[in-house]
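Each structure below is given as structure tokens.
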Structure I
């Protein structure tokens, strides 16, 4: 079995935000929920003919046209608005699979007819389908109307009661004036029937909402078991960013370098990269959910920045790697661009990684974890001066730590394809060939796997 087939490569990676597989055609509601969740989130593929162990079991001689008709009937009876998926056969190394592929819909939200809109709207979180909350349903409606939460008016907060001085001071520092025209142009206020109202964006910038908060913690070791320091910052967003940066600096180590005749000291993680990631977290978090805040954790081995709300507007992890960006909070983004906190739209993630590489740091990782976006910056020192692994090793070490054991991953890949090469394992696992070779050797020593035949032309055998 070759892993070079694109669909097989996806299957070997396991179920995800955009992929689910079943050994046989699911029951009506189960099928509909999955397709609805895909349509409400980032689109996706349901692959029929693959079991829970990622083995290709095929369609068991089922009638293809009968399956197609059943799927079309289930969608028509149970999904609203109507979905129009692509349904096709994919032949993967001699095994026929049925693929039901759904794009992200334009008529959000999609829901299960028998349950109704409020109870029957489902979204995709990781590899699971979840019933959407009322707040999330409202967010889907905003996405359909192309409106962001921070552009909407808050009718309950009198504009006259707000102190705009902190925001005006920021504009003054940038050599700009925040007058009535600017407030309207940036949609910080909106005018209806001659009366001005604040937008959610203005109230967020001023820190008026309780959940507009940043919680910072320094933990002992590499777990959250013991706090060494803890701070919670409220107030306007710019104040929060400044205080959070100071907190981080207080808990990072300085490293000294001799450049020419001068000694210079820099932080173990480039501060401009951290600052960019903090701005990213503030700009792209989901403010419509009032129960969550930004959390910054500093451990012995890494700095972690967690922002509530998954990737916005159907964005996927693959989109991030390709440099694609979506703006969740348009009012905040306009203000941050006006004040110079954003250099170029959509360039932040690439710039952060580049700054770390240029500083000989391990490349940081950004991931969507359920309904949160998670930044990990890997520290180059433990204690005061003791160096740890180099950038590549550190990145791989953390990758292995945050995912399932690398050895188990390799065993599964080998079970699916005994002829798999080290290069193919490296690409599938997302680590270097050196890491794969190290794990293969360990698995052989433990008696988990055995090499049959030569390095070229042989194959792997998994010992049960």
Structure II
């Protein structure tokens, strides 16, 4: 598929040259488009330095951007025109460690919860989700969204996880990889509990099957082995502090340098999920968490469960006595990985504890900023980096011809103030425009339904 999109871009560029649609002859007839977005500035974080391309016009045909041209380029006859009112266009965010809830028949949640979750993602500009825990219905769901039958982000899905309960032997791990490849899952999800032999069997078969795997680092495996075996992403920074025995004491600069070097040598990417992990380990601000207004957009039983966690934490990660040290180490580690050039790909692990789909990106952004990551690098981790990760499957993550038409228009330059990402005019998802009015109407409906439970 990557070659198809490369050819698409090349053909589009040739057409532009032939019809004279260049900066020197910008009033010539525009390329084919059924939607045109005018009066916008493009936020470009794809290069070595970020920039703003001012006063541009985006041409969209079906689910693809067909061209980005100067302001005085003509609109094709019959095209729908969206006035961006001087807003800033940011490529749609990717949630690289997200979850798609099971269908209603699998649980006790309202029947509409699944569709609401999908909408909450796109309402906040999250147009791609790497689902990290597979359920049987999700492959059909992915196809329905792709066909335009449902509103939701483009899904890339890990199958049911490899963990201490689902895998009983290396042979079981091998067969599970083969089964998931044949079923059509996009990648494999690693959870805790695997033995080293089981993990190695999974990894070997995954390499032979050309399937990537990511997620946790089982304690019996350890970071060094996970990197050696080719785990594509280490999510939650799992296994990093354990690798240098710095969970309960401050990490040293030498240890940080060691972890950066190991990561670079393995060409691994990390998906930090800092905001959620602060809650899981006991470093979260309970008062702030309970005050999140977006809790109104999840069912009462979900938010009640999250509140219950604060009163009676039930994970093996929670440890109040060392939470502050561990959180400080995690933030230092994230900054060291960034400074060292390790690939960082954005993720929040929504919907999880106080990580409401879509809304959770703003809390993760805050934690990344607090770690010292600049605004353009944060945006790049959620757009360009995710597009590069999935480059063989599709073209997305930047605002350019041939890319999937996924973006948000925000009122203000997010490179100067990244909180501008909260203030959107609307979201384009695979060429379908969701205006602010339409988004707010649906959000109010979700809020009202939840208040009546």
Structure III
């Protein structure tokens, strides 16, 4: 018998070749039927939509179907015909069925339940959750967004710049970093003063997993013009919240000769491109997630694409919040680090549009942000979205060596670990800007999910690195 090449289910639905013999391979979602015919719904991960396989019981024998249950993996060859039922335009009349792998219904964790397994339960079996409709949709969207990010920057003349994962610097000055060492942690070498002697370590100094590729990215921008990083970052914060991960992915463009206004233009154009791309290329998955989890999801995505972002200073934003009459959980005053509830009020209730806040007090922002002439504020910017609050944080970077060094000393930072970052300001310094977008936060917004652990395949959180 001539071997028929496998066709992905998504391709069958895109262009049904009715009357053709097709070969599909995938996993059983459900099976129902009677003593004459069985209806097997299969999915191969290429689409949210299942395809129905119709199998004649007499052809295969009743005993054969006792081996098939939810989760089993099958290879089906059959005739593609117009569907007699509702909900699909075609189905497969099975000629042969090969069982690749059975799934004991008494043991299979995803065996169909009345309301389906909870998201909390699925986090405990992360090795299987990609097989569910929910996580299949999320991870397909994650793929499409990864591609869209690279496409946007490539099409706009940026260069993908690979920054180190192991680093000796702390870009944010937060100190919550995972240490990387080959020293014997039970008996490390020590100096005469009793401190750990990191000169004996693999890299000859203390190193950690990166919290950001920004500092190294700036060096790339000062040579290549416009670069972006897209890679894993790590923070050792003991935060068990729906918005925190210990390992997450960041997108960080850095652009020479861009000021804060150029930076805002880039951020707005970038976000509108990504969300438009999602609406166009992930429509079935977004529609499923909207129906199951968030009825307002599609309207919220269109809201971002269809509205110009409002731009105002932090000072103007605080003034609006103080005069709003709204009762906030966290107090609002000039100098406060705005919370999600404040940011969402500006977006959802006051302006009813996405917002970009600029010119923050320097005390609540990082050392590398360009200082304004007032001596109190810096040219930082945060992009605020509905439901999520801040989704992008960035700034025009301080290009003046003396001002940067004064700020480093003011904060009593260890300049030895970032000497190269300050040194670049001595050699052909130039205005430059950039921002950071947390990839998982973007996926949260596009999928409408509530917990950041549900938008990454294997979440790394305190006390959780099993899968």
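Overview of values
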read-out	value
Which entry (I, II, III) yields the derived value 3.1 for distance in nm of label points 7 Å out along Cα→Cβ at positions 68 and 428	I
Answer label among I, II, III for the case where Cα Rg over 2.2 N^0.38 Å, calculated from the coordinates, equals 1.18	III
Parent structure of the calculated result 0.05, given that FRET efficiency 1/(1 + (r/R0)^6) of positions 108 and 356 (r between Cβ atoms, R0 = 30 Å, to 0.05) is the read-out and I, II, III the choices	III
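Here, each number is a calculation from the coordinates, and none is a lab measurement. Here the structure is a predicted model, which is why all the values come from computation and not from measurement. Cβ atoms are built from the backbone, for glycine too; each structure is taken alone.
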